[in-house]
Structure P
Amino acid sequence: MLRPGLAAAARALTLCGLLLVDEACRGGPEARPRLQSIREWACAYGADASPALLDGFDLLIVDPDGPPDLSTYRGIVLAYLSVGEVNESRDYFDRVPKGDEDPNWPGGYRIDLSGGVWQRLVLEEILPRLASYDGVFLDTVDAAFITGQEREMVHLIRAVREALRDRILVVNNPERLVDQIDVDAVMAEGVFTRYEFALKAYRLNDPDVAARRALRYRKHIVLNLEYAIDPVAAHQVAQISRGWGFIPYVTEISLVRPTTHHRRAP
């Protein structure tokens, strides 16, 4: 539950956001106008979401290995691609150089970006599979901070940008790499909230820490992914996010089926 202390945090963070958010953004001329029209977006990593539910969102991020029914969907669709970790369910798992398993996501292993093996696999095999999508969402970029391969991650993102040409590129939590890459939008995940895996609990982040992270992305279009299961808390977190000029999506940790409770007034 995020209610304790949330109102005060909302006032503080919203004030900072209204004073400091910048309208400028980066990205290609074809992608930027489409993203500027986004009001509602969602992650739909499972295949069982109904078309009627999906139609309520302007943009969806889906797992290309098992997307939902998109036959009637008319919004923007981005394909999910994890570039810092690889899950053992992927058909290319055995060909990816990798290191330690992520303790929070069993079956997911941090990728060794050195040597260029992974970059070639992404550019030559994986991206061509995603050609029918409006663009690509790169996840687990921050794994490079753990493995000490930030430079290699920047090279990979730049190569993906070039390969996509005028299609949309969104990158999750690039943090201090953000000024070294050319993206159409940033996903800022867990700025105002966090999920504690050990306790299986949803928490509110420290307002000062949240503000510092939010400021990092003030020149970008920001899709803000936050976590809460209580509808009142979800709505309040969404208000904080909008105060910063972000486009919020507040949901539960699995990200399998889109949720809408962050839209409801308390």
Structure Q
Amino acid sequence: MTTIKIKRVSVTLLLCLITTFSTFGQQENSRGLIWSKLRGLEYQLKAGFNVGGITPLPIPAEIRSIEKYSPNLSLSISGEVSKWFGNKNQWALITGITLDTKSMTTEAIVKNYGMEIIGDQGEKVAGQWTGGVKTKVKNSYITLPIMAGYKISSRWKLKGGTYFSYLFDGVFNGHVYEGYLREGDPTGEKVVFSDGKIATYDFSTDLRRFQWGLILGGEWKAYKHLNVYGDLTWGLNDAFKKDFNTITFAMYPIYLNLGFGYIF
């Protein structure tokens, strides 16, 4: 399935979810909403933004310093369904569909950092880079969370569980500057880039399509129908494919999602 088709399917699924929620919520005493409440079902539409990045853990010796970091604009929209259990409705099973972007821009100083640069004629040269590296990431996902929820009080709720994401549009590229590349290994031929000269790289096609991890968050009920929430997502598998060996350490997506939710 092509990226465009996946985008269309993802947007269609979310729009169907939004339409369903909106139908239930057109009138507070509508039959659909009453039916849902009697069965412990709660619907929520959420919108927010992501702050974080794709990072190795722990930071390897190859990365000597982080010079700049920008989270960029990373928006999210989701539809969520909660099924509450027990006499007091304190526990819930929560799932839904999320469409979001996770991005960042960083600049770092590295030494003997695995790199594959693109030459002037389009040829690729692999080796060990020492110098400056600028990285741009902008990944779009459709995500299925599966969580347990617990009401601490009438206003506060905690939740945690796992998530499964599919990357339908990914960008991981940038350029190197003010340094040198040792072709092949640290003793290989030295190619110097200085005086404003740069070389680009692009690892976008090496990004892993399926990702999963843990999610932990909380919500505060500000008004009858309005929630303020925060969710931390922590990826547990490498952001790159298994056969990608240019970067020699695993990198994990770790993001904090903050925003508002409308409860029907």
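Every number in this text was worked out from the coordinates using simple rules, so none of it is lab data. Computed from a prediction, not measured in an experiment: that's the story for all the values here. Cβ atoms are built from the backbone, for glycine too; each structure is taken alone.
Could you tell me which structure in P, Q was used to calculate mean projected area of the Cα convex hull in nm² as 13.3? Clearly, the read-out refers to P.
When FRET efficiency 1/(1 + (r/R0)^6) of positions 47 and 207 (r between Cβ atoms, R0 = 41 Å, to 0.05) is computed across structures P, Q, the figure 0.95 traces back to Q. Ranked by Rg/Rh (Cα atoms, Kirkwood Rh), for residues 63-190 alone, structures P, Q are topped by Q, which has the highest value. Structures P, Q were shown, and relative contact order in percent (Cα under 8 Å, 6 or more apart) at 26 was computed from P. Looking at mean projected area of the Cα convex hull in nm², for residues 135-174 alone over structures P, Q, structure Q comes out largest. Given a value of -8000 for helix-only ellipticity at 222 nm (-39500 (n - 2.57) for each DSSP H run of 4 or more, over all residues; to 500), calculated from one of P, Q, which structure does it belong to? Computed on structure P.
Computed over structures P, Q, FRET efficiency 1/(1 + (r/R0)^6) of positions 183 and 199 (r between Cβ atoms, R0 = 25 Å, to 0.05) reaches its largest value in Q.
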